[in-house]
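Take a look at these structures.
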Structure 1
Amino acid sequence: MESETAPPVTPISTSLFNAVAERAAASPRLRMNHNFHSGPEDNPHRFLNVLLAGTYIQPHRHANPPKPESFLVLEGAADVIIFNDNGAVIKRYRLGVDAGSNSEKDRLWGVDIAPGVWHTILPRTARVVCFEVKPGPWQPAGDKEFAPWAPAEKDPGAAAYGKALLECA
């Protein structure tokens with residue numbers, strides 16, 4: 001009964017993870033998105049976010065316009081770190097699976113972050129594959145507000161700051 005033309009479906013597979021990870025490895029940022037939405041105006045935005053060890057995402061928030069953001073870890077392990085307005089770590093969520101992760105009974109696979117909350121996500125394994133959802137449209141100038149108390153992505157101290165955040169777990 002497969003004679004009708006099927007609607008567009010994109011399989012989310014290990015092959016896709018590997019292809020996006022190859023692009024992430026070639027990127028100086030050591031991360032790469034694979035969008036399922038068709039463009040910046042779509043709502044919601046749905047994408048894979050592959051993070052490789054050593055990537056640093058400057059803490060940020062989505063406050064203006066206010067947007068929530070959801071992360072699910074499909075492979076690997078990552079920390080989602082929540083900060084107060086002064087840059088102090090107030091909560092850490094270890095997501096996914098690694099040798100030191102939480103037990104099967106209370107394992108966390110994802111988080112949903114309210115608008116305006118300072119956060120970052122950092123990989124704890126060589127590769128982390130996340131499924132991320134947030135409202136569109138995407139406008140580069142106002143997508144996120146970067147934390148003034150954290151080093152920028154290209155700052156010479158960024159790698160050490162990210163490493164310190166992971167080590168203080």
Structure 2
Amino acid sequence: MDSAKEYLSQEKHDALVKELEQLKTTERREVATQLEFAKSLGDLSENAEYHEARDRQADIEDRIAKIEDILKHAAIIGQGSHSLAEIGSKVTVRKNSPAGENGKEEEFTLVGSEEADVTKGKISYQSPLGSALMGKKKGITITVSTPKGDVNYTISAIK
């Protein structure tokens with residue numbers, strides 16, 4: 001994997017483009033208006049409204065720069081293959097316990113770090129579990145190091 005690339009689904013790419021447009025047009029205009037109003041209030045050294053508007057302006061510009069950088073290095077991912085776990089793949093795993101009883105199956109989609117969200121079953125391919133899954137086939141058992149010790153998972157399906 002190229003470390004400079006940011007892997008995004010088409011959906012996430014479109015959401016970032018929309019957010020960038022919103023920031024560049026609406027948000028910038030609103031903060032400019034707030035700055036003008038705050039300047040009209042007088043002494044800028046003790047003007048809380050002015051300082052808040054400047055902080056918001058800095059946050060907006062930082063987010064614009066971050067999104068532009070992500071989009072500049074973006075690679076759109078599609079549906080992964082069904083034979084190997086790769087970015088875009090939906091991988092079903094079963095946690096193996098030392099006592100021999102297996103846990104319930106969980107499905108994860110391997111995504112880029114910008115769209116990782118464990119609550120939605122999306123894990124980064126760079127996470128400990130994601131990187132252990134990359135390039136593996138159905139039926140393989142992997143070991144993931146966690147703060148509580150190593151955990152074994154068996155890959156039951158790849159979609």
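helix-only ellipticity at 222 nm (-39500 (n - 2.57) for each DSSP H run of 4 or more, over all residues; to 500) was computed and gave -11500; which structure, 1, 2, did it come from?
Computed on structure 2.
If mean count of other Cβ atoms within 10 Å over residues 67-74 is computed to be 14.6, which of 1, 2 is the source? Before the final figure, lay out the partial values.
On the way: 1: 19.5; 2: 14.6.
Of the options listed, only 2 reproduces it.
Who wins on FRET efficiency 1/(1 + (r/R0)^6) of positions 19 and 43 (r between Cβ atoms, R0 = 35 Å, to 0.05) among 1, 2, i.e. which is largest? Write out the running numbers ahead of the final one.
Details: 1: 0.85; 2: 0.50.
With respect to FRET efficiency 1/(1 + (r/R0)^6) of positions 19 and 43 (r between Cβ atoms, R0 = 35 Å, to 0.05), the highest-scoring structure among 1, 2 is 1.
Using volume of the Cα convex hull per residue in Å³, for residues 51-114 alone for the comparison, can you identify which of 1, 2 gives the largest number?
Across 1, 2, volume of the Cα convex hull per residue in Å³, for residues 51-114 alone peaks for 2.
As an exercise: FRET efficiency 1/(1 + (r/R0)^6) of positions 11 and 35 (r between Cβ atoms, R0 = 41 Å, to 0.05), calculated from one structure in 1, 2, equals 0.75. Which structure is it? Before the final figure, lay out each step's value.
Working: 1: 1.00; 2: 0.75.
For FRET efficiency 1/(1 + (r/R0)^6) of positions 11 and 35 (r between Cβ atoms, R0 = 41 Å, to 0.05), the value 0.75 is produced by structure 2.
1, 2: which one has relative contact order in percent (Cα under 8 Å, 6 or more apart), as calculated, at 29?
Numbers: 1: 29; 2: 23.
Of the structures listed, the value fits 1.
Which of 1, 2 yields 16.9 for Kirkwood radius over Cα pairs in Å, as computed? Before the final figure, lay out the partial values.
Working: 1: 16.9; 2: 18.5.
That value comes from structure 1.
For distance in nm of label points 7 Å out along Cα→Cβ at positions 107 and 139, which structure out of 1, 2 has the highest calculated value? Working shown, then result.
Details: 1: 4.1; 2: 2.2.
Going through 1, 2 one by one, distance in nm of label points 7 Å out along Cα→Cβ at positions 107 and 139 is largest in 1.
Each reported figure results from applying straightforward, stated rules to the coordinates on display, with no laboratory input. Note that the coordinates shown come from a computational prediction; the quantities given were computed from them, not determined experimentally. Cβ atoms are built from the backbone, for glycine too; each structure is taken alone.
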